[in-house]
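Input: structures, listed below.
What follows is calculated from the coordinates using simple rules that are stated; it is not laboratory data. These figures come from a predicted structure and were not determined experimentally.
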Structure I
């Protein structure tokens, strides 16, 4: 008889055991501010410290409902024209912000040796769907056409985001394929995204509890964000994949929304698009922000960076 117990990496298991021992309240039982504070505290405890970079500067750009806060990261003070990374943070479109993903953004900017601009989009429930996607699209268009504000010209845009930010990554790619920005999307990198509806999926039931992201949390985010289940901006699997940019799609084997990311990678393959698919075995959702508590995940981030460079035609 085959053992169907999922593989969990030893350092991942140690972290999960530590979380279980804390026995804290579930996100659905917290106030909104408590949930946001808990998410920031988790990343502050579990992620590696932020890198010191020559350029870390707060900016803002016009958006559909006022200015959108941005943060520019760069390992170099001056730089010739080239690609610019645009980062959309995770947190279910409800609890993340620039602070929760600050350390990760410094790491990506340093490892890619490219400027990175993080987008602080409007969050639900104060601003439900599609406010976040509207802001991400507006910010990406602005980044592609305002070299003076960034101190460099964007010849192409690399979009990347984790979880909800992965959803935004795909949605923005589809929107910019329909109506191009001044600089094209040359690569998109959705990290454990929600692309298709996770409700009813096998992975949601298998990893419903005890693997960082829970089914209850997904339902909490879903109720707050109120995405239209017939709109590709909410569920990008419904969109047109024929014009998708080159893609590095990443999932985690122990993630309740794993099957959603698999669905998207398959859709790209079926559409004949260029895609590199990476599933990180033995890891949970949010592993890119657990690199101190789960040390092996730093190597997984480096694998993602290597795949990005390969897809861009680099090393």
Structure II
């Protein structure tokens, strides 16, 4: 998911602190080095100097988006769909695994401890951006069909499949026999597959088109019917047993994706969305060093108005 805001963690303080040299550390000391105290106030001031602008901007953006979420009617179903999409993209099933994966993928910059935190700080704000960006955009069935006809070469056949990868033909043939006797494909994949990227997800792979898999795997996958299971297929990775779960090859299969593309082409830039939120907000900076922080976004708004006048 694209984010307008940035999570900051582990900011390194490299400036030289002006510290008091006391025998006893004051109550607000963060650390004492050879009798010299670095206070919390000094520590915070250093963080402001180094990353204050971007961090404060992120906090303003997040607050405005959270407030707007209450006005535009985001449903529980929409939130749940976003969480499930994240799980699918990351190949996890449990909330805790999703939180850990997000932390790993962002190299520790984002740490999520609960579903509520994930929703409030990340999913809801992004949904607000998406909804406000697409506000007023209309895409008709005729628009989608025309786009498909003009770009049909970009919508080649795609296959949804799962597989079990093992190192030797004996193991593959044994698993093939178990499947013929009615064994569960996903369970066998979790227990036996040596593909770390798919085993934990029952062997499921992301959608793929021609040229994305090794030739032997691709040839078998594109020749199978939906739900059909292959015999063991040898590739440079080992021996695969493949089951095709779905195949996308018609306008109907891509209609939703095309609609998203067309909406995206007509949607406002996220900076413009933020600019419009700012125009309705009452924001006063008590610290003068940040009084020009929002100027670039005010310029976005003014530029947009000038363009509209020129066009009108």
Structure III
């Protein structure tokens, strides 16, 4: 997706929500001051805590907090466990102003939702929730320095080692019929070097191969690809890179004309199953096609059209 239209839409949303205005509704509160009051609704907080929650510098929170004190909407109190710090808290007047703000904003949002059918409202909620999650992951910059790229011949030994190490970690031994027993494990570049197949590796900041995954035709099923050899070392997990790789694989599968994407996994890989479910893969009562494996009891598929 071209990022420019999404950026433009995000700017329009900021304007429509009045975030560039000097007040919220009929109240003489700037959007930043309103956000500070809302954060204090759950309890007292320090200047630094409020700045962290609002993703702003501490210095940018100090001035609006001072204005709120001048208008007796908040007050400072000693920190209960840190004698060097103070906590801001809502005053009775501040709580009353916040309740009025909530009422006005709720009414404005209800007017907006009245323009939509219930199913459209649900779509907006789900879309915004996913957008917020993506923004949070990108902001954390946890993925900085990592690179997802097509496999190269010189990656064969490294990615085979990853598959064997992760398989051993979860008890997926070769004698039980798992993918680690595949005779092509040491030749993944050559195996996926075909027009209808693709494999990617994830390279760490130091150039080490930490994981990988790919797609290939599912034997016995026309128009169906299989998500294959998705393995990630512990250092790679929790960074969102597995999700990125699967999304990249699904996009490539659509480009290649596949109608569905199939996968097999096992209950011991709980995190992987949860990831696939979150991306729209649905459970099947049994396997599709012929994968050459018989040990994976979880079969899933996702429509690509």
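Of structures I, II, III, which gives 129 when volume of the Cα convex hull per residue in Å³ is computed from the coordinates? Write out the running numbers ahead of the final one.
Details: I: 129; II: 225; III: 194.
Going through each structure in turn, the value belongs to I.
For which of I, II, III does relative contact order in percent (Cα under 8 Å, 6 or more apart), calculated from the coordinates, equal 19?
I
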